[in-house]
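Listed next: structures, encoded as structure tokens.
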Structure 1
Amino acid sequence: MTGFEDVKNDAGRFTGRIVFMALLVLAGMLVLASRAYYLQVLHHEEFQERAESNRTAVVPIVPYRGNIVDRNGVLLAGNYSAYTLEISPARVRNLEQTINELAELVDIQPIHRRRFERLRSEAGRYDSLPIRTQLSDEEVARFAAQSWRFPGVQVAARLFRTYPMGNTASHVIGYIGRITQQNLERIEERDEEANYRGSTHIGKLGIEDSYESELHGITGVEQLERSSAGRPLRVMDSSPARAGNTVVLSLDIKLQRLVEELFGERRGALVAIDPSNGEILAMVSMPTFNPNLFVEGIDQENWQALNESIDRPLFNRALRGTYPPGSTYKPFMALAALETGARSANTVIQDGGTWTLAGHRYRSGAALGPVDMRRSITRSSNVYYYSLAYEMGVEKIHDFMKPLGFGQLTGIDLNGESRGILPNREWKRNAFSDPRRKSWIPGDTVSLGIGQGYNSFTMLQLAHATATLANAGISHRPHLAKGRLDVTRNELLAIEQPAGVDLGYRPEHLRVIAEGMEGVVLRGTSRRVFAGAPYRSAGKTGTAQAASVGQRERYNAAKLAEHQRDHSLYIAFAPLEKPQIAVAVIVENAGFGAAHAAPIARRVMDYWLAGIYPSAEDIAAVQTGRATAAPLGQPRRVDEVAMDAAVLPLHTLKRRGAQHSLEPWQHGPPAP
């Protein structure tokens, strides 16, 4: 019995196990069935999309960035293709070891490692970052043979920005740089994230920044089918990228380069404008910098050299530098007197060399005797303008100068413009925290008359106001871009500009000012500089204080540090009969305007109006302040001076818009 019972018990246990296993299998089948129902019925579409996304990939196609060219088609900013070695840090286990092993295949210097670490600190976790750019064919081949060893590392063909003119016009052209978090936030604000997928660089300064939307282009996409290993098999669909537009500037880069050469090692700025339409022909800030340094990320050594230099090469003096206008302000003061009725052209003031107010003597250099308005400009009488400013008062001066653009943003198509200072009582109340300095006093007004005191303007503002004088009181907004080339249609389109604003000056008043300024060229301080010029011009020299001089002291440049010496200024326009160019130039801490600023203006006008390019001997004389007479040596024709640069044939393109304004300028004097 006992054995039978044991068998019976074993059979019961066995049956129980079978039942348990059956229930377990049934439960498993129910789980699988419910999971299948969950996947195939409830979430069918979602998981179908996931499977499809694993099988396919959408890859952005970065557009070709548009070129920047000058008015004659000379290439100022373009692109070239090169191989880069890139690392995705998130996909690399031991980054330091990987870089060391890569250095056995390609040349990786400490500067490359530092730049990579900086980019890594600024970039997202999954970004692919360059450790080396511009690989040679041999380096590409060596890596390709060993690429299996380096997951997360790839060789990619990338477009790089290049600035073939180097330092020339660097403040105008600007540069591009890698997209930072701040750039991303701005892109998101503009709802343009999709158009920057795959892009690594963006305009940072100058035209590259201001015309980013024109230059960037439209990003394309490719839909790729991938293998289970993630390798691309075929292109399923694509939408091609659209290249950015080429931006055509009004600059003449040959003139720009000449002006920069004329400055030599000196600091300063020049702006030349076509008075008839506001086109900027040259916009120079000295010293310059090389924008190519920024394309791949500037290294610490070069950044410190640029950023810590006392000469501030990264600072755009033409756009942002503000200076007292000195005696170049006098023609505008004279026009204010005529237009407001404060004085007539024939009112005579006795210039005894000084002018006194409340016991304070204001100096005027030599005593000029009886001075009317024309002679006050030609001989630059301080006494005349001390008394005029005092009679007019600060508010009347302010209200007249404001429409001319002094102390106002001109609206130029370049970011970062300074407003400058056109002072009045309200400005002074807001400018000073010390209650004792908030009140406007008569002496403040007197200094305004000769372009000193609180007056502080940019060379762009001074050139713009001079152009308005030249253009019969009609003011055009200054601009640098005159057209854009739609590369997809091979069509050159005008960039529309607002119509000029007529300030309503009386022609006879403008004629008085022009006659006084022509007297400066014929009989005044710039007569030697403009001797023999093949055109009539109107000009005005200026010397602006960089440091104050006491009432009983005499200015002595030799006793001052260089950065405390007076600035040299000159404004001019020509030809007098129908002006085609207006110029404002400053040479910092150079002293007398006729010795340093006026010679530069003369060569600019010779270039533009007569097609004359100065000799090497003459350029050297201007650089050192020795060119106080007519140009030296044997000049050349402008068209004989070669530019080592690619040229886009603008004349072969279809045109739409203001067609006449898009014609490349031909060097030499205009046809009769």
Structure 2
Amino acid sequence: MAVLTATFAGLTGVTSLPAAAHPGHEPAPLPADQSAFQKVTLNDRPGEPMSLAVLPDLRVLHTARTGQVRINDPRTGLNPIAADVPIYQHDEEGLQGVAIDPDFKRNGWVYLYYSPPGTTPVDDPDTPDVNEGDAPTTGTQADWDRFKGVLRLSRFKLRGNTLDLGSEQQIIDVPVDRGICCHVGGQIDFDSKGNLYLSTGDDTNPFESDGYVPLDDREGRNPAFDARRSAGNTNDLRGKLLRIRVKPGGGYTVPRGNLFAAGTPATRPEIYAMGLRNPFRFDVDPRTDRVYMADYSPDADHPDPERGPAGHGRWMVIDKPANYGWPYCVTPTIPYRDYDFATETAGPAFNCAAPVNDSRYNTGRRVLPPVQQPEVYYSYDESPLFPELETGGIGPMAGPAYDYSSRSRSRFKWPRAFDGKPLFYEWTRDYVKAFSLTHGEVTRIEDVAPDVVFDNPMDMEFGPDGALYVLEYGDGFFSENPEAQLARVDWTRGNRTPAPVVAADVVAGLAPLTVRFSSAGTADADGDALRYAWDLDADGRVDSREQNPSFTYTENGVYEATLIVTDSTGRRAWASVRIVVGNTIPVVTLTAEPAGGTFQFGDLVTFTVTVEDDAPIDCARVTVAYILGHNEHGHPLSSTAGCSGSIQTFVDTGHAGASNLRGVFVASYTDEPEGGLPPLSGSDEVVLTPTP
């Protein structure tokens, strides 16, 4: 036990010099006054946003988990759907990352990481008491084989504003276990040599491990509860950073210099870094080819002498192949302890110098490479090493390093002071920081755009114009949230861009449909006079120059009503609202009541859903999801279908004893219109807080 005590002292003791303790090596600080930053909304209806890629002409591709690839066109301000990719959806799976080829101007290739439909079982709405799409937690190999699937990296040709799905070239499939949560990774990037990097999650359920490491390989237990089979497996592509070379006709080769040479027994040569839980965001520095990567944390909010440390988010600079330790160690000096799930007894602390993978599901080497040190790591409380990261949840995201260009004439480019500094952003803490590096070590952490509101920043990338493009997820769970948006963060020099606001008194209805539009809230920070131009029927012509016009739609269809606002210096911005004529938005009302009147986890909650729509209601299309709300995030635990029924609430073992838990119930209904009109969805949410 003396070894374990020393190990846990490392959680608060100084194991390396803090950022403030590097005399003589301080890079230039950022400007003290950052009020010149301005965030300009490009799309306030991005779906459930996942990833973005800025094109050379400043169009912006952005993906939604539900399969849509949208493209923001700065010439029109519109965000048409470039493609609707057929996908398999369950928990976090769906459409993930997007990137463009380094030679995009010549070849037009766009890369997507997504879950193809396959033959995986899905929920049958005619049996509301069971979800056939959920993989069993116990059973036989035959039970789990039905849920074997893949996450696929492919590339497609972009032709105009349309992504040609028929041009698909499949590059690599990552085998996964479907029907059970969590962690898919999914970021894509390239280095200067043309090598493609892809991050993959550990594909492991974290909810029955008390917030510590999932090592449950009991016979008859779904393998998805053991991260050793994936992240800790040298012969598995999950929980890794992969480095490959795309072949001209699809597929790939493996470059030299990865973690394992080709032909090494019990290994995969595609692996560049291993021991990762959910490396959701990384970025390759365009000058140095260093990889800046962040890895998500398990949920334990306190250390346990019998299990190991509290959860830690990590940020690392990867310039050579490495093992980063999951699920054995946070750093070389902060190990987890082995744990026998059958007897519920703790074993020894793992040896971070040579972790041993003794899982029954391990197909790779037994002894793993030594665990490497992350440059930054932090928990929920204030870090003694990195106090600038503040306190709160743990949602680390590795952003891009700014590459300043003195030749650029862009009005939006960031100043030289940010040059070479990688950005770090926090999904749960809603901020962006800049890391200054000296010889690969973080020597300064500074706020970036502290006056700009970031609402669960999901992805970000610098464009060719030197501005930062940002996707924000918003505050809800597994849905399109009102706060979600695609935006551009400019450094303004003198005059600023006006900020248009568009609203409509009705956004869907039957023809003839009269809509009253409003520009209330439109503003110009410099007080310039504004000119208004409305294209209300999306034909490219101005229909009104009033501030608050009305328009009657007589034909069924989908119309992007767009307002262009121009200030006296010629700066302009767009805002739009989608009008659907010929269909109405379902109005969903959810009632959810615990059996005893007051709520405690473990209660059976009875629900009733009513839906009002212009077409007959099909209760089989009603879904009700039970989500465990925890701090600023949520974990989907179960779902069912039907207009009435009950849901058994519970707290998974990964959150047992955690504070700030709540039961979240979300009812949704999507109609099925005729005539080629888009389906419309409505939803309602009920949050039950346990009675003290």
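What to note about this one:
- Here the criterion is Kirkwood radius over Cα pairs in Å, for residues 111-270 alone, and among 1, 2 the highest value is seen for 1.
- For the structures shown (1, 2), distance in nm of label points 7 Å out along Cα→Cβ at positions 319 and 351 is largest in 1.
- Structure responsible for -10000, with helix-only ellipticity at 222 nm (-39500 (n - 2.57) for each DSSP H run of 4 or more, over all residues; to 500) calculated and labels 1, 2 on offer: 1
- If Kirkwood radius over Cα pairs in Å is computed and equals 26.5, the structure in 1, 2: 2
- Per percent of Cα pairs over 27 Å apart, for residues 87-374 alone, the highest-valued of structures 1, 2: 1
- Which of 1, 2 yields 21.0 [mean count of other Cβ atoms within 10 Å over residues 207-214, calculated]: 1
- Which entry (1, 2) yields the derived value 2.3 for distance in nm of label points 7 Å out along Cα→Cβ at positions 407 and 471: 1
A short reminder: the numbers here are calculations on the coordinates, not readings from a lab. Since we're looking at a predicted model, the values are computed, not measured. Cβ atoms are built from the backbone, for glycine too; each structure is taken alone.
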